[in-house]
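Pasting the structures here.
Readers should treat all values here as calculations from the given coordinates under stated rules, not as data from a laboratory. Bear in mind that the values here come from a model prediction, so they are computed numbers and not experimental data. Cβ atoms are built from the backbone, for glycine too; each structure is taken alone.
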Structure I
């Protein structure tokens with residue numbers, strides 16, 4: 001009688017303690033539940049989980065989630081897996097659709113009758129599921145926001161895609177698509193032939209939404225039949241210069257009307273760029289007035305180059321510094337040509353000592369030209385290497401390479417860089433979690449895996465056991481964990497990394513379940 005009374009009192013004390021635990025405690029318990037049962041706790045569920053000597057019911061964890069899920073300390077303490085299982089279904093499906101589109105880039109839109117699949121965070125989704133998900137949630141603005149640009153494009157109706165492709169075609173070639181010509185245009189990975197675009201135009205041009213989706217240049221190209229569009233553009237440019245006393249600019253907002261058709265200022269700037277150097281249309285230049293030719297004569301000075309550098313840095317913000325041998329370009333309003341990356345690198349070198357030039361550069365441009373420590377670039381390259389090679393760290397005598405920010409790094413370089421900079425805390429901060437894990441010694445990884453195994457299965461790993469545990473994308477078998485323990489258990493560092501429960505289970509001859517403090521480190 002006394003023993004059971006004592007046990008009952010102990011449980012009451014523990015339950016009382018639970019009422020006063022902070023949100024992070026409940027987050028830890030939810031993490032343990034999700035790790036063990038691979039799903040979120042449900043309101044009326046009867047399963048239990050034990051954490052820090054306290055048994056918590058499934059229902060209490062479900063309630064705890066909804067009581068605390070707005071608190072930052074609770075959300076910060078939730079594991080990735082726990083966050084994932086509590087996500088609304090539409091959020092998970094949006095992630096899966098994005099992953100599907102990336103995986104199947106040549107035919108990215110999920111279809112009802114398709115048999116392809118995608119795996120995200122350990123869950124497998126069928127193509128049909130994803131097609132249905134889009135149909136069910138497409139009117140939900142939060143769902144659409146969660147879709148990547150590529151995914152949204154994939155689900156656009158054909159008339160909308162073809163309107164965008166027609167706009168791009170006219171912008172590139174300066175005229176409407178023709179039936180028997182072989183030119184093509186690519187939009188978001190889709191290639192459209194001229195014939196397809198022409199048919200699309202005549203199939204949909206009565207549709208109001210289609211007409212609204214066409215650019216002014218595209219509408220004009222179909223309004224002025226055949227080759228005459230360039231002539232109309234020249235006339236419109238002349239009229240524009242006469243009226244406004246300046247050349248049309250890419251970002252300008254003025255318009256000019258010719259034969260009841262309104263040309264926008266950007267469309268005229270584009271027309272000049274397309275036709276001025278076109279050897280097949282020398283008449284375009286002949287049709288320009290003397291005033292128009294004069295208006296386009298302005299040459300770029302250092303002010304213009306500073307402006308172009310600022311625009312370049314903003315556009316290519318992932319890798320903003322113009323390089324001597326780079327092949328990127330930038331356009332700025334008022335100039336019919338593109339500035340090449342090499343010309344901007346030269347301009348910086350030529351004018352960097354001039355005060356006015358430096359003052360004209362944006363803060364972002366000045367930052368881009370500052371010399372960055374080598375370790376920053378090397379950390380980026382290591383992260384890219386580990387991501388590309390599925391969690392494998394670079395090795396000393398291997399021959400693989402990785403390209404980042406226009407520079408190629410050998411595997412040997414990256415392995416040496418890690419050895420040189422690993423004590424630098426700033427360098428370690430720049431490494432991704434995946435890269436830090438890849439460089440961890442095996443004994444440290446296996447200590448973490450042992451803790452997770454013990455937490456999930458409530459026993460020590462056995463030589464003949466068939467269970468596995470996954471940590472940071474690495475899978476450990478019971479045999480490998482048992483062997484690792486036998487090899488490393490004399491190391492104080494290894495023992496320090498083991499949780500109290502793991503230590504106790506390895507000390508105990510009994511393999512039965514015991515209740516004790518369970519913490520992964």
Structure II
């Protein structure tokens with residue numbers, strides 16, 4: 001634990017314009033930035049520290065100082081409760097290398113020590129057998145991938161603030177400490193297999209959706225230790241929590257692809273969780289909750305993002321980038337503050353193929369596009385669309401002496417398995433996969449290129465500037481029938497990295513101190 005004392009003279013709050021200011025005795029607060037002892041987990045190469053204090057209805061107070069272990073003055077703060085106190089560590093290149101938030105409100109006017117757990121804004125992926133994959137946004141391309149060994153195959157991951165990561169192990173939740181990458185001895189038992197999880201940004205409220213004979217969701221207030229078990233008619237497919245933990249939304253009967261049965265949403269609170277408020281919403285693939293408690297929906301049948309405001313209201317429509325192409329559809333949502341990130345896929349065209357075959361409705365040249373939507377009091381403000389990734393695989397064989405043969409394939413379809421927004425709201429982690437297939441090519445008599453099927457999966461870290469910061473193809477496998485050219489494999493691309501520790505298909509993603 002490294003202490004950086006923060007002392008200041010504190011003035012009483014001015015309650016109204018023109019109110020008199022009384023004198024107050026100076027008071028001190030020592031701020032401790034709690035970083036892991038393990039150098040591979042502790043923020044690395046930090047040059048400056050920024051402390052930001054917020055109070056409801058007031059502008060934030062921010063100070064930046066060199067990180068040299070010396071004391072510095074945060075300035076004057078009004079007496080009362082500081083609702084948010086966070087620390088940001090940055091390197092010489094201004095890259096964020098460490099982030100932390102006080103786990104409880106700070107009362108200004110009292111002499112006290114406050115500890116802020118500071119961690120690298122690490123990305124955690126579930127999917128590999130007997131391990132978690134980690135991606136470090138603070139590291140360069142050569143060494144940003146890592147692993148956390150487990151004695152089980154993680155089903156899903158969800159950051160609980162920054163100090164722990166909830167990891168699903170069948171019908172129980174194991175809590176991974178981010179200070180040493182060890183699991184806590186105690187676990188959270190669920191009535192059925194875990195299906196989805198989310199937490200407030202400070203980690204105080206955690207929600208776990210589960211299946212089993214009695215499906216439902218579990219709400220845990222980590223400050224009080226209170227647990228509430230709520231039954232639902234069908235297993236939850238997605239849960240979402242507002243940043244302050246007050247509002248909870250639960251999606252039942254998600255519709256990944258139309259046609260499908262209508263979905264429904266449970267809207268409740270952490271203070272009194274229940275399934276009393278159930279609303280029919282039509283076919284919906286995902287949901288999210290903004291900082292102010294607005295419930296956002298990704299409809300499965302329209303190029304839009306909706307809001308559940310009593311009734312379902314179209315918040316914004318997303319136009320196609322490609323003329324005459326099949327419509328873009330949002331397949332995952334995440335919210336940071338009052339900004340919505342919607343990840344969707346827009347294929348160049350859809351090849352119908354033989355009905356019921358692996359070649360039916362193949363998305364040709366699908367483009368992964370991210371819509372960044374700013375929420376306003378009246379609905380939606382600025383919308384910016386980022387072209388994140390052109391999905392598709394090229395298979396290659398060297399069976400013909402002296403030349404290489406390529407076969408370009410689309411996907412059927414591209415599935416966005418999870419997304420997560422970083423702590424500053426400027427980076428988005430995406431995990432996705434696609435199954436691809438191609439029919440055989442003949443000369444009318446002999447097979448030249450055999451029929452092929454396969455699967456590939458990716459992890460992407462996208463910046464709000466539009467650049468893709470990290471790319472990993474975590475899996476690419478192909479099988480082919482006998483006849484024609486043999487020995488097909490996936491072509492490597494120089495701009496895409498290979499996975500560490502072997503191939504895997506990510507099933508979910510989370511970022512420390514991020515959302516969801």
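Using the calculated result 2.4 for distance in nm of label points 7 Å out along Cα→Cβ at positions 134 and 222, pick out the matching structure from I, II. Source structure for this number: I. Taking FRET efficiency 1/(1 + (r/R0)^6) of positions 198 and 414 (r between Cβ atoms, R0 = 35 Å, to 0.05) from the coordinates of each of I, II, which one would give 0.10? Traced to structure I. Comparing percent of Cα pairs over 44 Å apart across structures I, II, the highest figure is found for I.
One of I, II was used to compute distance in nm of label points 7 Å out along Cα→Cβ at positions 30 and 430, and the answer was 3.6. Which one was it? Computed on structure I. Of the structures labelled I, II, which one yields 0.70 when FRET efficiency 1/(1 + (r/R0)^6) of positions 246 and 374 (r between Cβ atoms, R0 = 25 Å, to 0.05) is computed from its coordinates? Checking each candidate, the match is II. Upon calculation of distance in nm of label points 7 Å out along Cα→Cβ at positions 46 and 470 from the atomic coordinates, which of the structures I, II produces 3.0? It must be structure I, since only it matches. A value of 0 for helix-only ellipticity at 222 nm (-39500 (n - 2.57) for each DSSP H run of 4 or more, over all residues; to 500), calculated from one of I, II, originates in structure II.
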